[in-house]
Structure 1
Amino acid sequence: MRICVFCGSTPGVRPSYAAAAKDLSRYLVTHGHTVLYGGGNGGLMAVMADTALALGGEVIGVMPEALIARERAHNGLSKMHITGSMHQRKALMAELADAFIALPGGFGTFEEFCEIVTWAQLGMHRKPCGILNVDGYYDHLLAMFDHAVQEQFLMPAHRRLLIADTDPAALVERLIAYEMPQVDKFIGEGQT
């Protein structure tokens, strides 16, 4: 499988973030999966790519032309796709990937991951989406999603589109075994 990983272009403050990126990358490569990511050469992005490449794994980057110099594109990848815009980047990553994982990151990670989950909710793809919740980094976001269900802005079946785990191997195995819930309507439709 090609696993798309959204993650920070910085390493974050805790060493556990980089350790989790290494563990995830190592697990993906040793189980025959391809790492697909944003193509950067810094932070957790570089940790993912460098770990996979050191193990002989395939690593595919996707980066908009405007960010090549700014993000210091990784020059040693198996393949680098250059797109004309961020929208094209996300569309190509969605097309190439078989599953998606979010590691810790900032606005870019949040936005890319939430958009891909929204596309699953809308039926634009049926690919599993997971969060690697390193040291509780995503606890508040996951609680917000649960709150959205309680407040009836998110259907319980849509909340189940997102898998979260603290262990890289367990998360990947859950994504591989995942069966997308069938949801035919949104909150409010057909309700009396």
Structure 2
Amino acid sequence: MPAKGFTLIELVITITVVAVLIALGLPSFTEWIQNTQVRNAAESALNGLQVARSEAVRRNGYTQFILGPGTGWRVIALTPPSGGVGAACQETAEIQRREGAEGSANATVTATPAGETTVTFTPLGWVGAGTTACGNTITQLDFDSATLATARSRELRIIITASGGIRLCDPQVAAGDPRGC
């Protein structure tokens, strides 16, 4: 009667083939994970900006999206300055927040203009113009991977217009493509 099951040689060959396949697929899987973290960070910031804008309209008041630390953010309600020299906006309530490490530990964000961290929305959903007591305004956010080479990374960009428009796009896509910037 013939023996049933696997021989030791067949088992070793199978394990070797599986190990080679895993070793070949691991770099692609790692790249996919890193690019997913970039997308998570960008979509999260997009959602935060949309919350800030919609809450400004809903409350008929000022709200502010505050970037940082890392890819984290906060959305707060504001009381605008009532006038006077040195008057500033006052935070009245935190509406929503996201910590930077939530699903995007290896993503980075860069704001334009450099060093800015806020977007203030008016009661009509427009972006507060220029330098105000409520802070300057971010016009663009660029998301990238902190660990991947530039050629392997899938950069994403959020563009914020003065009229309150918020758009997520891919700067690496060719002009004319709706996904492109």
Structure 3
Amino acid sequence: MSTTTTRRSRGFTLIELMVSLGIFSIIMLLASASYISLIYASKEVRASTNAIDNVSTAVGSMVLNIRTGSCTSLAVCNGNSSDSITFINVQGCTVTYSLNNKHAIQKTLSGGKCIASPEALTDANLVKIKTLTFNKHIFNVRNATSNTQARQMFTTILVQGIVPAVKSNSISQTFSIETGATMRKVSIMP
């Protein structure tokens, strides 16, 4: 048996171990940097998703209340302002949706059995609402036989805002949500 055969069968040299350990360390450093950046990207996506879910829930609540509400007087439902909407809900309370000074969608109840207190529907820490617009259309139909007029409101709701950045070096995201709601209850006027 030769000496080279016996030396190779014993194991690795110190230089071979140091080179392989160095290559392994560089690969692990690159992999951990990628893993950390994926964690931050996931955190940003989760924050953005939570913010949009918060706004979608608020808009869904508004649409449901508008659909089940009614216009008992033309002045209530056909206000000149496009930045708020006022109507009567199924409990007989006057409901107003608007944008408060903290950039959140606000619901205010008054009249009837309702407790008059403003309630923020969106979390200003998660999302900043910049624009809340209600384009209201009142459809009037006159019944010539009974000389009565029926009124129904259709509203287009536009919400625009910003989801703040999670990290200081990341970019905030803008969004825009548009939906429509028609009051199912037709108000008959004398």
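By the measure mean count of other Cβ atoms within 10 Å over residues 36-43, tell me the structure among 1, 2, 3 with the highest figure.
Going through 1, 2, 3 one by one, mean count of other Cβ atoms within 10 Å over residues 36-43 peaks for structure 1.
Can you spot which of 1, 2, 3 the value 19.6 was calculated from, given it is mean projected area of the Cα convex hull in nm²?
Answer for the origin of the read-out: 3.
If we compute mean count of other Cβ atoms within 10 Å over residues 28-35 for structures 1, 2, 3, which one ends up with the highest value?
1
Supply the structure label, taken from 1, 2, 3, corresponding to Cα extents along the principal axes in Å, for residues 68-171 alone with the calculated value 51, 25, 22.
Matching structure: 2.
Every read-out reported here was derived from the displayed coordinates using simple, explicitly stated rules and does not represent laboratory data. As the structure is a computational prediction, the values presented were derived from the model and not from experiment. Cβ atoms are built from the backbone, for glycine too; each structure is taken alone.
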